[in-house]
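> As structure tokens, here come the structures.
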Structure I
Amino acid sequence: MPRDARTITAGDILPLDQYELIRKDKKREAIERKKLSRLNIGPNAVILFENWDSMWLQIQEMLRIEKGGEQQLGDELSAYDPMVPNGSELTATVLFEVVDPVRRDAFLREIGGVEDHISIQVGGHVIKARPEGDVERTRESDGKASAVHFFHFEFPAEAIEAWKSGEASAMVVIDHPNYGHAALVGPASREFLARECF
């Protein structure tokens, strides 16, 4: 099965006409998956843990929207394949959401450098977020954070065992001076992510 290789290749991507036939089912699966992979961290942050299926769907949707064909496919694979968990990590998209645009702009200016203040804690292990491609998502010019971040959480073997055991608590923690919040990862989510990512 392609997803067991923990990479998405051009051969895994369906032509648009074939994708349309299964799109409704795949979107429904994504809604169910988000029940186990989405977590609010305080009032303004959401973490979405990724897996092979979520990244495959993202690529298919980008190709469907932009209709760039073979030329576009290489760019989408380069962007999203690195976010497929490699077997010893969790990967995630973190979104900072404030509805009002003026308040959102002010909020993002207050949390510059937030990418250095995000971790997963399980038992006694602290796994710090590493930005995808090691790209910091805070603008140097004015210290404004991006509203969207892509992270890898690289687990040592002992932390994977702690996660799988279900013992102790597992939390996503943001400890930025201007945004300090944590959220527990529930048992069903831990089990799902262990199965999909480790």
Structure II
Amino acid sequence: MELSPGIYRRLVRPRTLTKIYIENIINNSFDLRDKKVLDFGCGVGAISNMFLPQNYLGIDSDVRRVDYARKLNQGYNFKVISENKLPVEDNSVESIIIVAVLHHIPSETLIDYLQEFKRVLKLDGNVLVIEPCLFENSSVNNWFMECFDNGKYIRTEDDYITLFEDHGFKTSLLNKYKKIFYNEIFFSAMPVTAN
């Protein structure tokens, strides 16, 4: 069932949980205060306030969520993505943040986005990913995610890492943790540059 943007913000991305499970996790590993950031799959813009408005761009394919994000986060820039092309100039962002988006995207489509990520990232830029993840010996959480999450492509740690590494990224696993009935993985990926 697809939740309305307002209900989604209150139930799935309330301010307190967003701070604990997204902002604190990212901020404990990276200082992004003055970085140009692309929030890929921004939804209702729940993490936009981590950044200065001039350093933030949120993109999503859901027009309703983008419209809601614009109303909720005035002064921040939000755009609708279409045709798997990022509405961003080449080499223009220092970090791409992806929170609970990739498990909604089939691998074939995700490969196109990985190429787009490489195109828009500045030299030494990175992708920061927090995603639901299937863990070994976590049958209850795995079952819960597969039954109740709208994402049809929840992957294992190896699946996420291999997907990025097979398409020109060097990855670093930063954290694995359980969040209520979800398993989560946090990793970074940097494009491998040819010497």
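> Taking Cα Rg over 2.2 N^0.38 Å, for residues 143-182 alone from the coordinates of each of I, II, which one would give 1.37?
Of the structures listed, the value fits II.
> I would also like to ask the following. The value -8000 for helix-only ellipticity at 222 nm (-39500 (n - 2.57) for each DSSP H run of 4 or more, over all residues; to 500) was derived from one model only; which of I, II is it?
Answer by label: II.
> Taking 23 as the value of relative contact order in percent (Cα under 8 Å, 6 or more apart) derived from one of the structures shown (I, II), identify that structure.
I
> Which structure, out of I, II, was P(r) over Cα pairs in 10 Å bins from 0, in percent, for residues 39-150 alone calculated from, if the result is 12, 37, 35, 15, 1?
So the calculation was done on I.
> From I, II, which structure was FRET efficiency 1/(1 + (r/R0)^6) of positions 47 and 63 (r between Cβ atoms, R0 = 25 Å, to 0.05) = 0.45 calculated on?
Computing FRET efficiency 1/(1 + (r/R0)^6) of positions 47 and 63 (r between Cβ atoms, R0 = 25 Å, to 0.05) on every structure in I, II gives 0.45 only for I.
> Upon calculation of P(r) over Cα pairs in 5 Å bins from 0, in percent from the atomic coordinates, which of the structures I, II produces 1, 7, 16, 21, 22, 18, 10, 3, 1, 0?
Label of the originating structure: II.
> Supply the structure label, taken from I, II, corresponding to mean count of other Cβ atoms within 10 Å over residues 87-94 with the calculated value 20.1.
It was calculated from structure I.
FYI, it's all coordinate maths here, none of it is from the lab. Remember, predicted model here, so these are calculated numbers, not experimental data. Cβ atoms are built from the backbone, for glycine too; each structure is taken alone.
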